[in-house]
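Q: The next part holds the structures, each set out as structure tokens.
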Structure P
Amino acid sequence: MALLIEEGGVNNIMEYGDEVSPEEALEYYIKAGRIAYRVLNETIRLVKPGIRVLELCEFSERKIKEYGGKPAFPTNISINNVAAHYTSPIGDNTIVPEDGVVKVDIGVQVNGFIADIAKTVTLNPNYEDMVEAVEAALENALTIAKPGIRISELSKVIEETIKRYGYKPIRNLSGHEVKRYSLHAGTSIPNVKTFSLEKLKPWHTYAIEPFATNGAGYVRDSKEIYIYSLRKVRKPQSKIEEKIISKVKSEYKWLPFSERWLTELAEPNTLRKTLKSLTRRGILQGYPVLIEGLNGIVVQAEHTILVTDKDIIVITKP
């Protein structure tokens, strides 16, 4: 799931409180990655004109649970000029159009350890080379990724690859470090070259996530918000707020969640009003649906890597 742009060795993976050995953490990461890869590929096989986006979201989230994981965030199904952060709201009737360019972005967590993967399916052959561009950018970045490499080198390769195909990288979306129960953990991996001296650190985990477009090369917020995460725990002002905060804190912790996951707590209108109120007061963070700046078509590819002392493990590859 994309990061909109606005330390500690092995112990970095044990920050949540309970004791987890490095060996256990590696096992959890590998399991999350295998589930993510499997569910992504099962989901993209369903992408066809006329299928409801809600069906794709619910299918992938159900399969994650069946295979022994939990969603690390609501499945994102972002179509055409929508770059990221679209997941079906309650009762969504949106369908995949005949010539849709569909980004499927899936996150899996096992005991809080996260794997994040995405792929674009184009039903319009005119955009196949754009999909090829973003896939090549991801593979080229993975080829040079290693402990100690400057993140700016990864960004340079991503930008140069996409531009070589004649498209623009999206400059205000980036890959991101992930930590236990933390999807966007501070360090970003931009899709355009920067002058940062920051490096990939051993025993840290990163999602590398190129985005390309034939539009302006940046995204803007829409007014739609269907994904939230807990930001601060404050005293609730109503029974429904108390129920929402309690459920989110116990089941999703600091990870993003969907309004669809809270339907047993209140009817939809009350639920949405309460989520908006909690967001205005800073208790929740909302993730607006992101639209390409000039409504250009957007494509995406993503893998998650675990950096070791000597190499990297692409945990979202079989």
Structure Q
Amino acid sequence: MILITGGTGLVGAAVVKELASRGKPVAVMSRNAAGIEKRFPNLGVEAREGDVTQPGSLNEAFAGVQAVVNSVQFPNSPIENARNGWTFEQVDYQGTVNQVAAAKQAGVARFVYVSGVGAAQDAAQHWFVSKWKAEEAVRTSGITFVIVQPTWVYGPEDVALNRFMGFAKRLPFVPTFGNGQQMMQPIFVDDIAKIIADALDKPEANDQTFEAGGPDRLTMDDVVRTALEVAGKKRPIIHQPAAVGKLMATLLQVLPGPPLTPDSIEFITNEAVADNTALERVFSPKLTPLREALATYLP
């Protein structure tokens, strides 16, 4: 049995569908088992309830599992909400520590962690440090592991690129923060799902970390322009300084569920590029060009 934690999210759900298409026995864990059944009504997956921030809820969820894919993200990531415990430190790091402990107790043989490009001990941003600490918990667990570090994952259900498309539907322009010149290497969600599914079966990937980006390197503006072109919309991109966004976000932080935080502005204006050398050597993935992938769902 393969357990996908965070299996109702963007990446997790794609992995669930990919594994089901391969005839693999799949269990999905989230905080709401009823939501799992609604998300995957016809795939025959097993629903397991568990909260990675509550260690006591994990033992039953991990029982009888041979492999785990940890694709957990907190709701509305990367917009942290400390009031609800939705932070990189509590979910990405401590949540992974809790999963590793449950996996060891259950005798799990393989652990795949979906991290992110940029994770590092000395990273300037705390979210990358939290992800690096989570990676270290996996690396030192004694369980055979694979760590996958994707760049910006996009697809029909993403809340990032699709947000720009939502602006294009409602406004005569597309607003963005920053100058739009940061380099991006977006990867299609179906491609990253295949890589993660392959990681469960490839001994050549054992105990290694793989950065994963798409085949195109473009500026953020060019990514948005490509999406607009594929969707058949002509809209100018209007840039707002990141400092203005951070000021707005600071004022909005008093709300119970802030739509923006200063850190989230920095998160979305960071570069996201990958070194695919190790990925190509071990997985030889077929990576879908941005325009081709967008054409499967935007029109």
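Q: Determine which structure produced the value 54, 42, 39 for Cα extents along the principal axes in Å, calculated from the coordinates; the candidates are P, Q.
A: Q
Q: Follow-up. Any idea which of P, Q comes out highest on distance in nm of label points 7 Å out along Cα→Cβ at positions 80 and 104?
A: Comparing P, Q by distance in nm of label points 7 Å out along Cα→Cβ at positions 80 and 104, the maximum is at Q.
Q: Which structure, out of P, Q, was FRET efficiency 1/(1 + (r/R0)^6) of positions 72 and 160 (r between Cβ atoms, R0 = 35 Å, to 0.05) derived from, given a value of 1.00? Let's see the in-between values first.
A: Details: P: 0.70; Q: 1.00.
Corresponding structure: Q.
Only the coordinates and a few stated rules stand behind these numbers; no lab work does. Note that the structure is predicted; figures quoted are calculated from it, not measured. Cβ atoms are built from the backbone, for glycine too; each structure is taken alone.
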